[in-house]
Structure P
Amino acid sequence: MAGLVAYICSFIFKRSAQRRSKYDLPLPINCHLVLNDDVIRDRSVFVIGDVHGCYDELLDLLSLAEGLEPDRPILPIFVGDLINKGPKNTEVLEKIKRMDTYAVRGNHDEAVLRQLLNRRNDPEYVFPPKYQWCKSLTGTDADFLTELPYTISIPSCNALVVHAGLAPGIPIEKQDLTDMIVMRNVERKDDRLMASESRFVGEQWASQWPGPEHVYFGHDAVRGFQSFPFCTGLDTGCLYGKELTGIFINGCKKRISVKAQNVYRPP
């Protein structure tokens, strides 16, 4: 009986850990958002890679996208890491809040949320040097970041959007939330593929994703644009002086990029 109790307790702990954020932050009302036809309507869905506060490049990319689909409204969807590290984080956040758009939670969005909640809980809290830019953010910004889902499903496009990745063979509702924002690879353990943050352990998770949904993700600027049968990686390192990339997943189905205007952080 003691063994059974221990097993049940460990199972409950594991399940609860899967449903907790990296920093034990509040979760969105809907961790796994579904955009049905009544949301998509006749719009061209345009998935955008990691912005990291690169506001000018975001404007350039959106303008270029609108030129490719002049006769259809565009629905931008972001793969997370909207902010942090970049030159114009507050401008990006304000722009996205005003837009008719959707985004998933990235690890940097979650890190910023942690800072904002620290201040909310302690008005005397001092932001670390690299988060000093967060002083201008408000409680409304914290609420916005809190409600970013971990995944977005678009059934009409047979598509999923996540920040970092998904472990093959695990139902979406049982995926570990932290893995979704930090993983890069998978390694085989006990006949299962387990998520790993390291790109030096196992294999790229995207190379092992079996479908049938096509997953669009970011997070992995070192590898840049990634293309697999059922996965597309869109972090092309704008922050590091490379490009900001987006892809239409319906309509014209084109991939486009704009050059970074500067090297905002060394690679």
Structure Q
Amino acid sequence: MPLSKVWAGSLVMLAAVSLPLQAASPVKVGSKIDTEGALLGNIILQVLESHGVPTVNKVQLGTTPVVRGAITSGELNIYPEYTGNGAFFFKDENDAAWKNAQQGYEKVKKLDAEQNKLIWLTPAPANNTWTIAVRQDVAEKNKLTSLADLSRYLKEGGTFKLAASAEFIERADALPAFEKAYDFKLDQDQLLSLAGGDTAVTIKAAAQQTSGVNAAMAYGTDGPVAALGLQTLSDPQGVQPIYAPAPVVRESVLKEYPQMAQWLKP
């Protein structure tokens, strides 16, 4: 089920029973710059507004580092994040807990509360993990169904160019983790780095073969992959953490609006 529907259901039900709150500090609601981040950020915004909470719209503020800096500094009060990013935030990529949905959530919840006074609310039952998707014609012709197949294809000299964000290319737990696990290395001329982190843009680049691109950074929940003629490559080694989406809110704001945790349950 698309993540927007997971939280949208809460919006529909809660709006009917919402009661206006007394005047209080506005809640600054943000999100990352990508399409899914914007959808989830807007759902949070609408749920809060349906309960009479004054808000400031800062949806699509920027990339992961930008939004993370904003929530820790107080520029934002709440935004949707993914549990697996705790491995990146706390430089703890090797802990197996991140590959277990419940353990990863409990770990990032504990670390962020203790170190940053950030509270992770209930996550949605979804996994928005990073993946690589290739054009369907390339996949069928070269029998590519997994990242192991991609490694074999590259070693045979297969033509390959990946559209991705700088974050995906550079983060140790993203493309470099795939390269290490499956024993391949993409050269600079095999990469098209696109601004921001919007998979809608990378998928479109592969579909349209922009600058020779035939593969794209994608998310596990991306609907347009198949619709635009691409195929997601499986990760048989389970390289990626579990990326379950959850609202992250500053502790002081949650104390001011304690009902928020219930309102935003998936």
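Coordinate-derived values only; no laboratory data. No experiment lies behind these values; they were computed from the predicted model shown. Cβ atoms are built from the backbone, for glycine too; each structure is taken alone.
Data overview
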read-out: Test item: relative contact order in percent (Cα under 8 Å, 6 or more apart) calculated as 27, pick one of P, Q; value: Q
read-out: Structures P, Q, by FRET efficiency 1/(1 + (r/R0)^6) of positions 146 and 234 (r between Cβ atoms, R0 = 25 Å, to 0.05): label with the highest value; value: Q
read-out: Among P, Q, which structure scores highest (criterion: volume of the Cα convex hull per residue in Å³); value: P
read-out: Label whose coordinates, when distance in nm of label points 7 Å out along Cα→Cβ at positions 66 and 258 is calculated, return 3.7 (choices P, Q); value: Q
read-out: Comparison of P, Q by FRET efficiency 1/(1 + (r/R0)^6) of positions 106 and 130 (r between Cβ atoms, R0 = 25 Å, to 0.05) - largest value held by; value: P
read-out: Test item: helix-only ellipticity at 222 nm (-39500 (n - 2.57) for each DSSP H run of 4 or more, over all residues; to 500) calculated as -11500, pick one of P, Q; value: Q
read-out: Comparison of P, Q - label where distance in nm of label points 7 Å out along Cα→Cβ at positions 178 and 218 is highest; value: P
